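Next up: the structures, one after another.
Quick note: the coordinates plus some simple rules give every number you see, no bench work behind them. Remember, predicted model here, so these are calculated numbers, not experimental data. Cβ atoms are built from the backbone, for glycine too; each structure is taken alone.
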Structure P
Amino acid sequence: MIGREFEKETTIALYNCKYLPNTKNEAEEIGRDLANKLNVSIIRLDFYQHPGGGITATYIIEESLIAIDTWPEYGTMIVRISTCNPNSDFEKAKDYLKRKFDPDKIITYHQGEIPLYLAKQK
């Protein structure tokens, strides 16, 4: 076997947030904080400011990706995390998001592992 066996994924939705990021600098800060909580390394940030004020921020990390989308008209943020780092703790990321954005509700819609191969390699 060549090391890691699974890609871990989660999708976390935050509703009625008291605060949402809306600048590239804020997105960079959130990415750094999440990367720290997840034990991953950011390679690059791609950022887009939507005409309505929402943002899409995608962090290419050494271990896969983190993506954030916001909808200010609803106070909603969706965070998707995918990592092959077995030490990444999604609960730490979720706790950080809850403290930072103070949502009325936070729901994990998906969390699981995807095998990196189907048959044992020799």
Structure Q
Amino acid sequence: MMHNMIADAMTVLRNAESIGKDGCTLNHAPSMLQSIVKIFKENGYIAGYKVVKDCKGDRIEIELNGMINDCKPIMPRHAIKKDEYMKFEKRYLPASNVGVMIISTSEGIKVHKDVKGRIGGTLIAYVY
């Protein structure tokens, strides 16, 4: 039974990385999860991904490169103001300029470095 698709996807990625697999498959691919995987690719945490459409629904096949140390969803999802990013960076990331927090904003799913000081949003996940 699936309760939180983002948490399940992060667990699959984290487990595959920890045992040294070259790739993994996420069996559900809503647009929000596709945006998160795209951010992982843009920031170098995965080598590549492919969305596969079949009769059962969409899947995401991910090629790993060993760069993920930890990735987790942020629950509960905190609403964050444009001047509160430093507080949450200290809480969720291990050091300054290490890792990214993924944020849902009015402009779409973004990385905290792109919107810091401009707009607020809702924290979704972090990776480093």
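Which structure, out of P, Q, was Rg/Rh (Cα atoms, Kirkwood Rh) derived from, given a value of 1.01?
The structure behind it is P.
Determine which structure produced the value 0.95 for FRET efficiency 1/(1 + (r/R0)^6) of positions 46 and 78 (r between Cβ atoms, R0 = 30 Å, to 0.05), calculated from the coordinates; the candidates are P, Q.
Among P, Q, the structure yielding 0.95 for FRET efficiency 1/(1 + (r/R0)^6) of positions 46 and 78 (r between Cβ atoms, R0 = 30 Å, to 0.05) is P.
When relative contact order in percent (Cα under 8 Å, 6 or more apart) is computed for each of P, Q, which one produces 24?
Answer for the origin of the read-out: Q.
Please state which of the structures P, Q yields 1.00 when FRET efficiency 1/(1 + (r/R0)^6) of positions 14 and 62 (r between Cβ atoms, R0 = 30 Å, to 0.05) is computed from it.
Q
Going by distance in nm of label points 7 Å out along Cα→Cβ at positions 54 and 70, which of structures P, Q comes out largest?
Q
Starting from the value 12.6, 38: which structure in P, Q was Rg and Dmax of the Cα atoms in Å, for residues 38-101 alone calculated from?
P
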